[in-house]
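All of the numbers you see were taken from the coordinates with simple rules; none came from a lab. Keep in mind the model is a prediction, meaning the values are calculated, not measured. Cβ atoms are built from the backbone, for glycine too; each structure is taken alone.
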Structure I
Amino acid sequence: MSKSILILGAGESGVGAAKLALANGYIPYVSEAGAGKARFISELESAGVDYEIDGHRPENWPKFSTVIKSPGIPDNASIILSLKKKSVEIISEIEFASRHSSGKVIAITGANGKTTTTALIHRMLTDAGINAACVGNIGTSWARDLAERTTDSEVTVVEASSFQLDGITSFRPDVAVLLNITPDHLDRYDHKIDNYAASKWNITQFQTQKDFLVYNSDDNEIAKLISNRGTNASLAPVSSIKSINTDLIDKETFQAGLSNKKKEFTIHTPHKKPFSMTIQKLALQGKHNLFNSMAASVTGRILELRSEGIRESLTHFEGIEHRLEFVATINNIRFINDSKATNVNSVWYALECMKSSVIWIAGGIDKGNDYRDLIPLVEEKVKHLICLGKDNAKLIKTFSSKVETVHVAETADEAVKIAYDLGMPNETVLLSPACASFDIFGSYEERGNKFKNAVRGL
């Protein structure tokens, strides 16, 4: 069998995969359709990895039996369709990394809350003194982490996107966390929620009875998947709106629900004293963050972390960059960076959290979103809408009659200036785009950073 590996895409996952391939005796070749970012190309050159940029040219490729595909490349791309006709394996970077990892694996997916829950679980583990890695969509690729570590982590916490899960063939997390399934990336899934849901369900595809699936028992799409597809994993249901299911208490089942007139949440742990915590003491507030905290806590109990340690982590967790991140208060106007909110449900959570009148900055590349679910919250809380993106027609059509004014901006600086001029004392300027960033910005991080720089420059 050939030791050469073809890697499509020279981004974080591609370069990480190349480094891990080298470390394990493979010969990687990286093919990038675009120009590639300078820092990644420099890494490839420093590592002595052969690569090509500005287009895929199969005539340059070595003989290979495995292809590692960037999550940004859709399965219907011409280069992928061509490769599928050959007898080669096409996998994702997390699949490749999982084959070279020996520790426990916690994998988190969902339309919303992935990054927060991933970071929170990692915080619980590190607070407990466990050597834990935090990888995946959250920033550092799993493959890179494995390649650059001197020893494998005891536990790896992986934020897994649907695109990464589409390319697995054996990936089996010890604990899988499925937060929710709401419309997102439907342009990638033939505009069918069932296709997107099936992709998310891949997280439990290879689990066994000794593994756990922590899941949102309030989510109708997940309920359908459990009923129609099933899983071999041990189920750990979590509800942020209902009480503990007493029918499950005597069974070997982890579960979480509300208690004490919904002032606390409680985790039932088989053969151990239940864990309870007052909701008001959580560092992360809001309905969505309550569920994220509960899912992380159940995971912590499955991993046998101490109750007091979990409680301490939940109390002092600071949140993550670009997710409802407070930037500044200027002349009594609050600025919030929620650039990571790239779908409707994320924006719904953001608006639901707002306690004051909102100047909402939204827009970018539409992902097949239906904005109508936001109308009640927009009518209640949004005073002005600022569209930041190249194609604003859908946003304007949906919300122009629901807000006082609509404005269009071509840069983050312009959007912030408009918002500041419109703002009144005690109002909030909220960047929560509901769209991908790639029309104007290279990533949601770049969008969020430019927003923050513009605010600080006022």
Structure II
Amino acid sequence: MRPFEILTFILIAGTLVALFTHKERKVFLYLLFGSIVVVLLQHFLEGHRWQFALAVYLLPAMYIFHRFQKIKINYITKGFLSIWFGIAILLPWLIPVFTLPTPGGPYSVGTETFHWVDSTRHEWFTDELSDDVREIMVQIWYPTSTEADKKPEPYLDFIDLRAKALASAGGIPAFFPGHLNYIFTNSFSNSPLITSDSLFPVIIFSHGITGSRHLHQALYEYLVSRGYIVVALDHSFDANLTIFPNGHIADYRSDITGHPDSVNVRILQMNTRASDISFILNQLEKIQFGYIQSQVVEKINLNKIAVGGHSYGGSTAIVASHLDKRIRACFVLDPWISPVPIETINSGVSVPFLFMGRPTWEGSDYPNNYSKLDVFMKQSDEPRYSLIIKNTKHLDFSDIPLFSPIIHRVLDVGSLDVTVSMPLLNKIVYFFLEKHLMNIPGNNFENAINNKLVIKLND
């Protein structure tokens, strides 16, 4: 909870005690007035959210009982107000205004956003429009100096539109995700790149189905603070919602449940996603040579490019690594292997490859996911690593576990505490890139995976 929220609950607790114990109740009135003042400060300084409403409404309720039970507050009222207070304090804790972990590296994080149009590709998701071409939103994170006088970027852009989309996808009321408006990253918009004589390696990251470029920002900031450029995109029509600068949107159109030709649809979809990665590589080359203006112009190391992804983004990263020889390393987070073309599975990849995933896909719609992975791993060149992270599920490989301390009860999140899982995953990815993209000698990667929570399948 935020500071003024915590202070409000402390004052409300004191007010309740005063109401229950003081006959003249002067102390109660003083504390009630103080609570009202702090609530107003909280509203104007931190912003009100619906999870805090019960705490606000508890204040007039206490005053009403004070007026009508002048001599003594009865046990029924005490019980009722105590339960009310318990629920009021529980809601903001269960659905918090969370904070991203501090990146921890020597650099601060800058970011910039681009709307890129690939006029060479027809948009197959909108085949009803014959002249529609492929367009995507792309965000770049890069090392910058400390920006103490700037406000960090919000976790999500266009929060009103995204909240509605998230609510629709989750079958929840539209107001429910509104508190995400108060969540900020550790990144600063359009801050200048740090001064350096060196070029910076690049990581391109692909999200899963119904995901977005925003849902892995803890990983991006961790890598960027240690000297990487990270590029993430919204795969239009695969993402939960893609919002373009002129206000038009690309909604989610990838649900093909019951589609009579789902296999071919997935092939077209995968080709589109892999082509998005190659298109971004083309655009990065243009940035490097000054044809596109960017904070990272002339500072991109085109010989040190890796691609990563989660879920369907993991399979996208695999296919892109197979097809585009500019990619020099690949890491995947609990990837969905089923959409990977059989020719890619049977040939593997020739770049350093890291797989990290949950213990099992049994019970899912794709129980053979790991059997396909086994074939792919055997066909891929060394070095390759297949790591199982104990007590994890599909969404542990994203920012989602930060959203609530009980989110494992409602979504596909494991029992491993996020304060343990997130640093572990970030560290493994970083040291893999250090060893196999940057070719830095040492045992940091081996030490990172030598962890009781890590099962090494290819040992």
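With distance in nm of label points 7 Å out along Cα→Cβ at positions 140 and 308 as the yardstick, tell me which of I, II scores highest. Please list the in-between numbers first.
On the way: I: 3.0; II: 1.9.
For this comparison of distance in nm of label points 7 Å out along Cα→Cβ at positions 140 and 308, the top structure is I.
If FRET efficiency 1/(1 + (r/R0)^6) of positions 172 and 196 (r between Cβ atoms, R0 = 30 Å, to 0.05) computes to 0.85, which of I, II did it come from?
Values: I: 0.85; II: 0.10.
Source structure for this number: I.
Supply the structure label, taken from I, II, corresponding to helix-only ellipticity at 222 nm (-39500 (n - 2.57) for each DSSP H run of 4 or more, over all residues; to 500) with the calculated value -9500. Before the final figure, lay out each step's value.
Values: I: -9500; II: -12500.
Only structure I yields this read-out.
Which structure, out of I, II, was semi-axes √(5λ) of the Cα gyration tensor in Å derived from, given a value of 46, 24, 23?
Working: I: 34, 31, 20; II: 46, 24, 23.
Working through the options, I get structure II.
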